[in-house]
Structure I
Amino acid sequence: MTKIPLHIAEKLLLLQQGETISASSAKHAVIDEFVDENIVQRTGRVQKSLSVLNNDRLKVYLKNKFGINDLEKYIETLKRTDVKRTDLTEVSSNSKLKKVRTFKGFLINSYSPIQAKINGNSLFINPEVGTFTFISDYETFEIPSNITIVGIENPENFRYIEKQKYLFENIKALFISRYPQNQNKDLIKWLQSIQNPYLHFGDLDFAGISIYLNEFKKYLGDRATFFVPSDTEELLERYGNRELYDNQKSNFSIEEIEEIKLNHLITMIHEYKRGLEQEVFIKCE
């Protein structure tokens, strides 16, 4: 079903209310269609104007051709930022009238049980190995203050967190996934709404550091730190990838980084001229 854009709907409402408007302010195929159907007329030689010939026919045509029963309500719905597909169906019989993000939120994982809350109700986070929990209503998602949020950059590490327990023995962690990446804004909004510390676990190379600084640190400030495992130097020397070093350029200012461990990591990356992908930390059985 053809949709009427907001700015044209607003012009049609003016016409429906009996006003005459400039034709140049409402140039659109939909307007041409109403003119061709003798519902709206264009008059004037130089400065053309638009007016309604038959208001009843205008309303009937809006209903039959565009599924619009109430033009005012249609306009109000298009202007809303919290619109749902059911609202769009109600005002235009077209759930795809406006782009709506119904799949908002982010993935979480944990290898130990965590008692949380969502929408004021108790939520027990204890996913089976091989499954994850998706948090959609993140605005009401609450976790205990003693939980450290560990952001996982790569999907494989997020999938196999139980094989990386040895890295996080000193903290009680809730793991969150950076992917799918189009959900990242939701993740940041939630992280900004809580006070829990954030630990970023990503690739130990310039790209991973840039992701941390530009997508997380800039929004979370001192609450965020970059995770540098204790055996990083040994693994960097043994399994480091020279191409990661050669192909990546640091797009951040080292002088502005105050994290001692992160600065030490950067020094090691330059010393060995290698980058280290975080998948190396997954312990094979």
Structure II
Amino acid sequence: MNKKVYRSRLGETWHQLKKNKFAVVGLVVVLVVFLVAVFAPLLAPYSYDQQDLVNAYAKPSSEHLLGTDKFGRDVFSRLIWGSRKSMEMGLGCVAFGTLAGLIIGSIAGYFGGRTDNIIMRIMDVFSCVPMMLMCVVIAAILGPSTRNAIIAIAVSTTPSAARLIRANILTVRGKEFVEAARAIDAKAPHIIVKHILPNAIAPTIVSTTMNIGNSIISGATLSFIGLGAQPPIAEWGAMLSEGRNLMRDHMDLMIYPGLCIMITVLAFNLLGDGLRDAMDPRLRN
């Protein structure tokens, strides 16, 4: 694809995205959370595992903006550090799951026939198992850790990513520019990467954006049940789990990480909706 054409498409997408105020708000929130996660060591007043048992369950103050937990750890600092781990899980799951889906879906969609049949029947087998159940099973087999939780969620999201990219490739592979590439004996990998994927990737970008939010929820769920991030690592789902037994007396220990998850996931969903509208030529004015 011509670089100028590609840049013009990006510019047009951004122009359309700016018209959607909710999408812009979502983008701003996503950027803020991302920057907080990247610069957590500089922004957090304390380390996520720094204990002060004398000040356990301290009320919000100038020293501890959101108070402390049962070990005297600063809640505000742990929320900041938790953004890093939650974003790591969300982005990591989607990156690996989408990459695997792109490869599998591209092969199935481009070659078709028996190859497509075999690959998609395998994907059907994986799709028969509820996503969360598969995540729990894989994470339980591999053992509780952040890395294994990312692997579990990535494997669980691969079938849907593969199906989406396959469907998009099926609509593009019969176009004239693909036939022209075949006519000059271009290799299949070259045709897929240079000609088909750039014209079939838009729905995948939208889906990927929304899946980040879903992956953050899935990662928090695994951490909540003890199969994700392990203590004393700060992660929003793990913080929810730690605070669930203290709901009567210290409800704020669950409210803060719950709000962080809700706002972040909502931001990704708003951004995904905006990208979907911006990348759909039928909705442009």
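Where a number appears in this text, it was derived from the coordinates with a stated rule and is not lab data. All figures in this text were calculated on a predicted structure; none of them were measured in a lab. Cβ atoms are built from the backbone, for glycine too; each structure is taken alone.
Tell me which structure, out of I, II, gives 15.5 once mean count of other Cβ atoms within 10 Å over residues 57-64 is calculated. Only structure I yields this read-out.
When FRET efficiency 1/(1 + (r/R0)^6) of positions 137 and 273 (r between Cβ atoms, R0 = 30 Å, to 0.05) is calculated for each of the structures I, II, which structure yields the highest value? Evaluating FRET efficiency 1/(1 + (r/R0)^6) of positions 137 and 273 (r between Cβ atoms, R0 = 30 Å, to 0.05) on every structure, the highest lands on II. With distance in nm of label points 7 Å out along Cα→Cβ at positions 65 and 265 derived from the coordinates and found to be 2.4, which of I, II does the value describe? The correct label is II.
For Cα extents along the principal axes in Å, the calculated result is 76, 44, 28, so let me know which of I, II that is. Comparing all candidates, it corresponds to II. Looking across I, II, the calculation of FRET efficiency 1/(1 + (r/R0)^6) of positions 113 and 257 (r between Cβ atoms, R0 = 30 Å, to 0.05) that yields 0.05 traces back to II. Computing helix-only ellipticity at 222 nm (-39500 (n - 2.57) for each DSSP H run of 4 or more, over all residues; to 500) across structures I, II gives -9500 for structure I. Can you tell which of I, II yields 6.8 when distance in nm of label points 7 Å out along Cα→Cβ at positions 49 and 241 is derived from it? The value was obtained from structure I.
Which structure, out of I, II, was relative contact order in percent (Cα under 8 Å, 6 or more apart) calculated from, if the result is 12? If you can, show how the numbers build up before the last one.
On the way: I: 12; II: 25.
Computing relative contact order in percent (Cα under 8 Å, 6 or more apart) on every structure in I, II gives 12 only for I.
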